[in-house]
1. Of the structures labelled P, Q, which one yields 1.2 when distance in nm of label points 7 Å out along Cα→Cβ at positions 42 and 58 is computed from its coordinates?
2. Out of P, Q, which structure matches 2.3 when distance in nm of label points 7 Å out along Cα→Cβ at positions 66 and 98 is calculated?
3. Here relative contact order in percent (Cα under 8 Å, 6 or more apart) has been calculated and equals 27, so which of P, Q was it run on?
4. If distance in nm of label points 7 Å out along Cα→Cβ at positions 18 and 130 is calculated from each of P, Q, which structure is the one that comes out at 2.7?
5. Supply the structure label, taken from P, Q, corresponding to helix-only ellipticity at 222 nm (-39500 (n - 2.57) for each DSSP H run of 4 or more, over all residues; to 500) with the calculated value 0.
6. Between P, Q, which one scores greatest on volume of the Cα convex hull per residue in Å³?
7. Looking at FRET efficiency 1/(1 + (r/R0)^6) of positions 26 and 82 (r between Cβ atoms, R0 = 30 Å, to 0.05), point out which structure of P, Q has the largest value.
Structure P
Amino acid sequence: MDSKKIHVKSPLGEILVRMDELDPDGWITFPTTPLRQYFLWVHPDTGASIALVEFPKGSGIPVKHTHASNQFMYCIEGEYEYTDSRIVLRPGDFYMNPKDNAHGPTLAHQDSLLLEIYDGPHYYEKPEYHSDETMIVPSAGKRP
């Protein structure tokens, strides 16, 4: 796990992260889509995490996929759509996707900023839109 790309490295104690104190070099840019991700916190043992995810207008996740844990999204700004289900997130909207539920692809209709939370590891295996450098959170999940 590349600890330089995680804002808070310890799961213990209270933490406060201010938006104006984010390290510009802490953002992770994905290789096949202009998505950027900033990990605010990662539990080193479970892979649970909290991150900001930024999608420029017209970008998104290109394929249907699943996660090895529950995924929670809160839209801070923009308009972000899960195109198969036609679920559209707008500022103030909350989205929950249960572990192993196939979802996507997605499309940002506007520049979008989302808070993304996982209660465990993100994936069983590295998805095609990730690289080794973007797979910061351990993929320790096991298929049922």
Structure Q
Amino acid sequence: MPDTLGFMIVHTGKLLLKTINGTFAALTKEITFEQMGILYYISRSHNKEMIQQDIAEVMDKTKSAILRSIDILEEKGFVKRLPVAGDRRKNVIELTGSGKAIIEKMHLNFMERDQILKEGIDQKELETCMCVLSKIQQKCK
């Protein structure tokens, strides 16, 4: 089994997640890695107002799981909810100043970590890897 594509991808993913979680834990104890993912996604959606459903879909989580995370992020002052005119059931989720600050701090660190991971791998190999992973992701959907 170790020589199968699936095993290699899962094993690599676990090692990568362990590395990222270690780096993340050393930087902040304020929020979880998953909550950081929510903040990051919101921060990169400049052209669209984000609602809970959008976040759940992109993160492949249930609306209730995202709701809990947003509740916690709101309590900690990283996001705020703004009502959608004409639909009382929806709220736009926006970053606060604190949310923007922590995302900026973490983004810079992750970009540095990404460069370390890429060391010794040429550009063509990286492009091939990204292409193959994208094709595998499509087959898994």
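1. Values: P: 3.1; Q: 1.2.
It traces back to Q.
2. Details: P: 1.3; Q: 2.3.
Answer for the origin of the read-out: Q.
3. Working: P: 27; Q: 19.
Answer by label: P.
4. On the way: P: 3.3; Q: 2.7.
The structure behind it is Q.
5. Details: P: 0; Q: -22500.
Among P, Q, the structure yielding 0 for helix-only ellipticity at 222 nm (-39500 (n - 2.57) for each DSSP H run of 4 or more, over all residues; to 500) is P.
6. On the way: P: 108; Q: 149.
Checked P, Q; max of volume of the Cα convex hull per residue in Å³ sits with Q.
7. Details: P: 0.65; Q: 0.35.
Ranking P, Q on FRET efficiency 1/(1 + (r/R0)^6) of positions 26 and 82 (r between Cβ atoms, R0 = 30 Å, to 0.05), first place is P.
Any read-out appearing in this document is the output of simple, stated calculations on the displayed coordinates, not a laboratory observation. Bear in mind the structure is a predicted one, so any value in this text is a computation, not a measurement. Cβ atoms are built from the backbone, for glycine too; each structure is taken alone.
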